[in-house]
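Structures are listed in the sections that come next.
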Structure I
Amino acid sequence: MAFWVNFGLFLGFILIVLFLFDLIDKQGRLFRAMKKFPGPPVRPIIGSLDEIMFMNQATTFQWARRWAKRYQASYRFWLNSSIFVLNVIRVREVEPLLSSTKNIDKSRFYQFLHPLLGLGLLNSGGSKWLHRRRILTPTFHFNILNGFHRTFVEECELLVGTLDEHAASGKATALQPVMSRFTLSTICETSMGVKMASMAGADEYRKKLYEIGEILVHRLMRPWLISDFVCKITGYQAVLRKLLLPVHAFTTGIINQRRELFQRNPETFDDLTADENVYTNTKKRYAMLDSLLQAEQDQLIDADGVREEVDTFTFEGHDTTASALVFIFFQLAREQTVQEHIFNEIHALYDRKPQADKSFRPQDYAELKFMDRALKECLRLWPPVTFISRAITDDIVLADGALLPAGCVANVHIFDLHRDPEQFPDPERFDPDRFLPESVDKRNPYAYVPFSAGPRNCIGQKYAMMELKVVVVHTLLRFRVLPVTRLEEINFVADLVLRSTNPIEVRFERR
């Protein structure tokens, strides 16, 4: 009996301490700043925690969309002064945030990606991020991207061969596995300099990424799992470590294969960036990994740094682009008139080419104006990365006097930002003309950020856009894309990229 009395007194004492802490906490500047923004009720001690407890991937995605529609403005989520999140969905906050040269560090939520990606270009901050960006920026030189074009076309021919088999059978094509296999193959060959066919474990790599994403989102929505110690004693860390083994084995194999070639033939890699022809030479193929290995040799980066960037670019360079392709073909299947317009534009360009050489060149895609607008509209509706998160390290004062205070986290929900009716009237309607020059000039440039914006924009966005255009051109020349999966059938989930739990299918019909 005495035990339970003492235990009750102890619990009462803890509750009083928590209540007093909460009371004092809400007298601070963070809470005062928070009250300028709408959001769910803030309760004693638990804040708004009850709104997100025990959510899964699907309900998390739905929750974010529901709150955006409810508040029609950027909204806050408060647990306490150490976990104060502003969910940004409007340009008035996005522009000063993303354009800032001070608030460039990723938020604490990215620590959940550290076991997967380490502290590479995506996750790092400060001087380390700037140093890595300087090493990697030359690898996306215009001439290098042009050199990648040939690989994109070669891989696309293999993709088209697969789609042709599907077309011959008359069966629907589940887009995710097909596009993911294609983009992983292209990132391996272009950026890493190895052929995926020579690597074991590619399918296992892709499969484990999905499972890792599920665990990371699960942890993100449960504040008590922020602690690595709690994660360890509850078993999450052990499960994650097991999933990471084949993922890191795959990327380690990539590094080892290219490093062996680098060490065996060092003269092949000497002064690569000094010779423009190296980017398009048929015998030499430049890869991003070559820059990292050269930087390692020059002691500008260590072996762990090489691994971090290979992990980052292998993941980012294939998963995001695969997601984009899935939703591009899904949307074009729904928009037959738009699809036919794109086909006619491509075919007109094809017909203008001399009979002796009908192949497309990198500069040709600039002529496909309507296709460019249609792809941008697809990325507006279906951004592959639905949100990014920043740590606010310096106060941001908005035009109306509202404050984004240092110490809070700002989550930019790109999915909802792209549906702001003030910037995109009738936002759910697919309309490529939103990206006519005169329409773009009237719109805030930070209203459309599928590749982020500002100092920390996506370093590979030109690479991604070229890859998307190559695939769409070569696919639509051969096939008509017909709808199978309806929009209302898609079960969107919160994940590392925009994804559905059920297959998104279309049917490819030979032209």
Structure II
Amino acid sequence: MTGRVAVPAEESPPDRAQAEVLGVVLLLGLVAVGSLSLMVVATGAVSDTQSQAETERIEQSFVQLSQTMATATTAGDMPKAVSFDAGESGAITKTDAGTFTIQGGNVNVTRTVGAIEYRHDDGNIVAYQAGGVFAERGNQTRVISNPPISYDPVDETLTLPITDMSKSQDLSSGPVHVSTAATDPLREASLVENDTVTLTIQSPYYRGWEEYFRSKAGDGAIRNVDHTSQTVEVKFGPLSFEDALSRGATYVSEPGGNHPGDIIDDGEVGMLPPMDETISEMMADAKDGSYSVDATYGQITSDRSFDSGTYLINSIKGGSHEFDLTTGNITLLVDGDIASDGVSDFMTVTGYSGNNQLKIYTTGNLDIQNGGSICVDPCNQDTDASRIQVYGTSESSVSINQGSPRYEGVIYVASDEESWDYNDRRGKCDSEKYQVAFQANGDFTGSLIAGSICGHSSSYGFSYDSTLNNADIDPYPNQYTPPPRITYLNVAVYEMDVDNS
């Protein structure tokens, strides 16, 4: 039998045509799918852009509305009009959107606050509350416009306008009329004596309130944040001396210079009462004999040793001085400047026991430049900053810089001044602008209370001494108790009419 080899038959023309048609169809299908995908992506991008643009428009519209409402609270019942953009979804006014609670001394007042809220389909929220405008996205909150809440540490006045809505209703885009329906001046909350003021805000926008107070008053002002109850607790008012001793620095204005970081990290904005009147009274009483002193000196320029007692001195310039606290406290009343004049071991506390302390009250400046140390033996380590305290006036300047000077203790030169008249400061810290200066290789450990502080150069050291946290220190001798401190409250509740009519 003859074998055969199978040879495939040649593809017929109709089969080839069908294959070509199928290929074209598949190609067109792929192109269509790709085009559809691009269209979907492009449509999504356009939608996101439009959504973002709408949100930005609405945010600015809320800011304008906030400004109009602020004007309406001062214009009484005179209506104000503003063009309002509420997007396609519209906004709503709320009469019960949280509470403000003010506590301190004999004051304990809680008031309801309203809100105006816009909620986008994607969940983003823009809200007005008590003068502030906030934008929320998930757990993130931005403060778009600051509320008109302020605390003046110099005048010790808390200004707190609270707004509520007269009714809950929808707000659509278009003209919106704003007027004050009623005003409650809260006369029962007019002042707080010898106490701080605590403001507790319960609100769905509590994260925005937290951000606002943290940015304006620092972390120390925020006493508590409770995410479960949506509350933030903020502390205002005069700091106590104990509050100040719990940190490295307390100042009225933010520290300056090119390296203020350590001071800011260990510090907080706050104001304590200047001691000008107390120091002036102590000096006058010491000179006329009504405040007992153990010895009186003119200007001290040479080495001295002091033990327990009270000493009246014109000024100190140079010399090496030992303060032995073995038998009791030492008090210096210096009616002039204190300057190390380049002496490295300028003032040293020794023999300390119990709660004995060195207290220095001065009407002048403290200058440990070009060397000079005020410290507790042994001075080459942090020993106990509670043992040394220097109290100056609001006009006193302090310079700790150059020549590796060291200060260990408390410096209290609380001030509400805006400039200082001091011409002997070395280095680059402006002596008129800054009350206290740290420069070059200066070193400080303890707690500082001042008006303004400069930290210049990366080589100086600044640290807080934790022994001060529980230290028993009283700046005022028994017969010189300061007057009560009063925080004035400028608080009012405004019920607002906000509608499209």
Structure III
Amino acid sequence: MRPLQPPGRVAQPAAGAAARSPIDPPPPDTAAPPQAAACCGAGAAPRHGPGYASPLDAKRRGPREALIYVPCITADGERPDYLATVDVDPASKTFGEVIHRLPTAVGDELHHSGWNSCSSAHCHPGCERRFLVLPALASGRVYAVDVKEPRTPSLHATVEPAAIAAGTGGLSFPHTSHCLPDGRVMVSLMGDRETGAGRGNWVLLDNTTFEVVGAWAGEDTPYGYDFWYQPRFNIMVSSEFGAPGEFLKGFDPAKAASHYGSKLHVWDWQTRKLRQTIDLGAEGAIPLEVRFAHDPAVPWGYVGCALSSNVVLLRAGAEEGAPLKTQVAIKQPWLKVAGWILPELPPLVTDILISLDDTRLFVSNWLRGDISCYDIANPDAPRLAGRVWLGGVVAASGGAVTIDVADLAALGLEGQPRQAVVKGVALQGGPQMIQLSLDGRRLYVTNSLLSPWDKQFYPGLVEKGSQLALVDVGEDGSLELNSDFIVDFGAEPGGPVLAHECRYPGGDSSSDIWV
């Protein structure tokens, strides 16, 4: 079937000079002044831009989430992907239901999302959080979705892969999207459009027209994936996944060393120049999500390393230009198993998240099947505060795969993990993407990683579809699966779909960066 061309305006590269954005800083600096956050403090004018003045302001004043946007991926290659709008307001008549579906195209592989503007531009009244930026990992498109009517989003613009490639020297496979303090949008790119080989860089987009401005960096990295910027320390840290031509076929353990990354790249945020590369080695194999503390004056963060299944602490130096230091903060051993494709099972860290008050770190282990919560009052030595089991390889196998008794005991388990069930709906696969409520008390969970990997590791997930579940977070960091909330994407009108990253209309713990 020929891919469906979605409606909406098609954005093209800007002709001649880069298109002017609502915020018009002197190029090439994309960073707000170090004291930018202060402009919204006491005595400031009541007018402001999107988001909140500080992460604690968001935690204390932010409303309870009422809607969640969820990308839905069709694994059959015959139906368009779509953006689902889910009602999560307990007082609503449609609570727990998909109330709107916005189709994109067949074969997109919708994945992560971000905003055209967020709390990094809170001090700029001219900015508005109006468009959800939705990269399509496989097709290379980037969609701009208008959420002016939050319950019925519409397509505003489509940035075609040819336009992105033309502006970045042939790059594609877009992944992470972040809004910048200067009013632009920055999207990470992971590979060469023609060959599928690994190449990491970023495309800059105007945040209202979505015209391609150009590449952010003057040089590529071997691989690309996620990134996070901290302007007060003049750094941006990026991570590596692998070669798109390889990981879009599934995972071959024999190619882990040759086609996947293990490095972090540290950039000068002002000059956009690479100033440090850190090889994490085997202890940091396949570093994925980068999360710095939300307080912009705090110098530390974490990166979750998928294959090694460790979480690595990042710490910026106090002096300008000082090297970024790293150390393994959470070490998760592989489990001895029987009946699986390998004799040991990596937990496979696929998402991490820091609460807005920088006191909790949440880690999802897609293959092991649990979410863990850590107290990070001492970021160098996270303390396990809670854990909830939702599924995993062992649970999905129906008894065919078993964990060694000693390893079970080390995890505090008396028996093999079981598949979680909510209101008669079994959670497929393992916990993958997580999103925390602003107040830190509710953690939403989906279970799709990437459709080729879903097919490989959890065929039942592809056959029966994803779920959106809710985990309640206690004051002490304890975790408990909520028994009253479940969205079953296996019961969608067009058939089962795979659900990935969640976003709230007003911003959340992984979309917004404070400067």
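Starting from the value 4.9: which structure in I, II, III was distance in nm of label points 7 Å out along Cα→Cβ at positions 85 and 429 calculated from?
Only one of I, II, III returns 4.9 for distance in nm of label points 7 Å out along Cα→Cβ at positions 85 and 429, namely II.
If Rg and Dmax of the Cα atoms in Å, for residues 381-444 alone comes out at 12.3, 35 when worked out from the coordinates, which of I, II, III was used?
So the calculation was done on II.
Tell me which of I, II, III gives 4, 20, 33, 29, 12, 2, 0 when you compute P(r) over Cα pairs in 10 Å bins from 0, in percent.
III
Where does the value -6500 come from, among I, II, III, when helix-only ellipticity at 222 nm (-39500 (n - 2.57) for each DSSP H run of 4 or more, over all residues; to 500) is the thing being computed?
Working through the options, I get structure II.
Additional query: If we compute distance in nm of label points 7 Å out along Cα→Cβ at positions 141 and 245 for structures I, II, III, which one ends up with the highest value?
Of structures I, II, III, the maximum of distance in nm of label points 7 Å out along Cα→Cβ at positions 141 and 245 occurs in I.
Also: Suppose you compute distance in nm of label points 7 Å out along Cα→Cβ at positions 149 and 173 for every structure in I, II, III: which one lands on 2.3?
Label of the source structure: I.
Rule-based calculations on the coordinates, nothing more; no lab input. Computed from a predicted structure; not experimentally measured. Cβ atoms are built from the backbone, for glycine too; each structure is taken alone.
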